[in-house]
Structure P
Amino acid sequence: MKKLTFLLLCAALSLLSVTTQAQKFEHLAQTPPMGWNSWNKFACDGINEKVIKEVADAMSSNGMQAVGYQYIVIDDCWQVGRDSAGNIQYDAGKFPHGIKALADYIHSKGLKFGIYTCAGTKTCAGRPASRGYEFQDARQYAAWGVDYLKEDWCNTSTQNAQESYTLMRDALYKAGRPIVFSLCEWGANKPWHWAQDVGHLWRTTGDIGNFWEFGEAWDGRSGGGGVLNILDLQNGLEQYAGPGHWNDPDMLEVGNGALTPEEERSHFSLWCMLAAPLMAGNDLRNMSPVTRSILTNKDVVALDQDPLGKQCYRKSMENNLEVLIKPLSGGDTAICLLNRGEDPKKLSFSWSQYGVTGRFSIHNIWDARDQGTTDMPYTATIGRHQVILLRLKKL
């Protein structure tokens, strides 16, 4: 009887421990994570300790940290092997002072540190991945001071996505350090149906490409989709997003040189309307004033970070004019008018046409000016690939 009582007590304590560990993760990512990831600009060969430190320095001084960016995430190619005990080994040539020292430096800036792994046998770049080492790797990440983990989905063969990511989630719980968990599974297994209790964000598509739109047939999961391709695949997913669990349409291409300034502004506006994680993918050390002004526009960022946590929904799309609506806290509403076409468009509409009832003042966010109220029809001209981004404030 005493033995049974002891076993029951142990089981109860174990359950309490797991519950307590899980609770450490519940408060994370209550708004979409904001930060920077190395891949879009530096890929595999361009990352090293010096670059990452300089990017952290830039984020802390260029206005990005002040508006909410906080994560510095090293993507693939930091790892080179495992030691005789199976511990993951970093590239000492690129990171001579070690990952822990780098994390400490980033933390000293008031920022948070993120790292990359993969659920398969190898990463997408052929480096050591976490399959079979989940608990060992999670302990190492916790010891290094990792705050954010991105786990990719290459070289997974017949693995079950939900089981694989749940295993890493449990490993992170066991390691005990609260870490935002990003599932980079590309949407192939529809993670929006099952990932809410597994991670804090999940990719909904293949990788974003540095261009406006892929002109040929695209399956949505193979990578390389442009801004509009990625946008279209978010339609209908708004019901799955909310505080602590976000749809992730991939990192930003703002500042990487292929998009026009107008397209960059549209790209950023759309991701904020989507309540998407805002992970900059450019070289923060060398930004044009235009790119900096886009990434640090606090009124646009406020749409993304709105505490209500609503992703926008598509209200209409006709003749290359797309209308997106995002409910905001306090009864406000954000409306994004997107010209997907190649020619400017003249707009004239009554607000009831888009389901807006009641009286609101109209604030044009990018122009930083008020434009009357919803008592009157709205008229404007919108250029090719441009947006008009409006905040309707309840009167």
Structure Q
Amino acid sequence: MRFEIDVDYPLEKMALSRKRMEIRSSFKYLDRVPVNYCVVPRFFAPIFGLRYIDFFKDAETQYAWLLKFAKYHIENIPADFCCAPVITVHPYFDNAIPPSAQGAEVGWTDDNPIRAIPVIHTVEQMERFEVAEPDAGLRGTTIAWWQRMKELTAETRVTFNGREGRAEVSPLAMGGLSPHMLAVDLVGEDFYWWMLEYPEACHRFLAKITQGEIDAENLSRRIDPRPRSDVYGQAEDSAQIMSADLFRRFCVPYTNRIFEEFGPGGRAVHMCGNSTHLHRVLKEDMKMTQFDIFGYLVPPKVAAANLGGTTLLWGNINPMLMKDGSRSEVKQAAWECLSEMAPCGGFMLGDGANVCPGTPLESFQAIMEAAEEYGLGGGDGH
């Protein structure tokens, strides 16, 4: 075998994690709330002394690193991440895949995330925007790397404590960013005032972007027709500084169109920052059913009051506190999340949002301690 990896993790723990995740969708708990994090490759790179840009050298290089990152994740970060004896990989390019496909330039640096660079600088340029082919930009690279990684899984042996597992490439995915988020990627901050001064032009632009994202998702499903979750996710990070009225007018119609196509079983939204003023619109107009790794600036008590009981909540400990705070401070923050949101049902404890590189393992351990103590009856809401 070209790749061989053994993971020190018992199957019994996987089975418990799987059950916790399964019943969470019914707003129930098994023994404690599930715990999971947004831990991405840039978290692992410094641990392995990897210059981040080298992670993107080629498909084989990235595949090998993804296997190593997954082993470290499963063995060292206490969470419900591993639910089966499988290491799942997928080509990764930060948040640059959709904007690059829609025409944005891509900025590469040695040790920072890939970023989209705006290319539209006038309203006239925006009006001339045309939908790209669904395999343009980094989407084409993602397709090629996905196909190569799929071949590499046949040359990989994965074991868990000596018991056979497998490596698997997850269903091909090339989207996940909302049309409004892509508009800001393509235009930059000018798009915010263009919505006020040139609303009709902005609506035409957003409609084109939306069609491009639908075309790309349909292409993904033609290339890889395996069954997918009927819960579809969209990131709305660019919207948290908008008023509820602007969000309702310039985000909801376009994100909803994508949800109507691909999210018959649920609508998951991610939003960094303080989204408190948008909760009602998210719930009533966007029909959000999951709020995933939402921003730590939303007080847990407010999230519970506005969304608890109808929305599956996942969050929302301050990532900077996780990185720089003491063990007791991190554990106290976890307790605050648990005491406010766990009684609503369907809560998953995690960051809010994106775990910072350099976060010590002690922080993850403190968070799991809080979850286990609460699950054992230490929390009033259990």
## Note on the structure
If distance in nm of label points 7 Å out along Cα→Cβ at positions 199 and 279 is calculated for P, Q, the one returning 2.8 is structure Q
### Task
Compute FRET efficiency 1/(1 + (r/R0)^6) of positions 191 and 351 (r between Cβ atoms, R0 = 35 Å, to 0.05) for each of P, Q and report the one that scores greatest.
Q
### Message
Of the structures labelled P, Q, one was used to calculate semi-axes √(5λ) of the Cα gyration tensor in Å, giving 32, 27, 19. Name it.
### Response
Q
### Entry that produces -9000 once helix-only ellipticity at 222 nm (-39500 (n - 2.57) for each DSSP H run of 4 or more, over all residues; to 500) is calculated, selected from P, Q
P
### Query
Upon calculation of relative contact order in percent (Cα under 8 Å, 6 or more apart) from the atomic coordinates, which of the structures P, Q produces 13?
P
### Task
Work out which structure the value 18.2 belongs to, where mean count of other Cβ atoms within 10 Å over residues 47-54 was derived from one of P, Q.
P
### Task
State the single structure among P, Q that was used to calculate Kirkwood radius over Cα pairs in Å, for residues 95-166 alone, giving 15.1.
Q
### Task
Identify the structure, out of P, Q, from whose coordinates mean count of other Cβ atoms within 10 Å over residues 207-214 was calculated to give 21.0.
Q
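Values in this text are rule-based calculations from the coordinates and carry no lab data. Computed from a prediction, not measured in an experiment: that's the story for all the values here. Cβ atoms are built from the backbone, for glycine too; each structure is taken alone.
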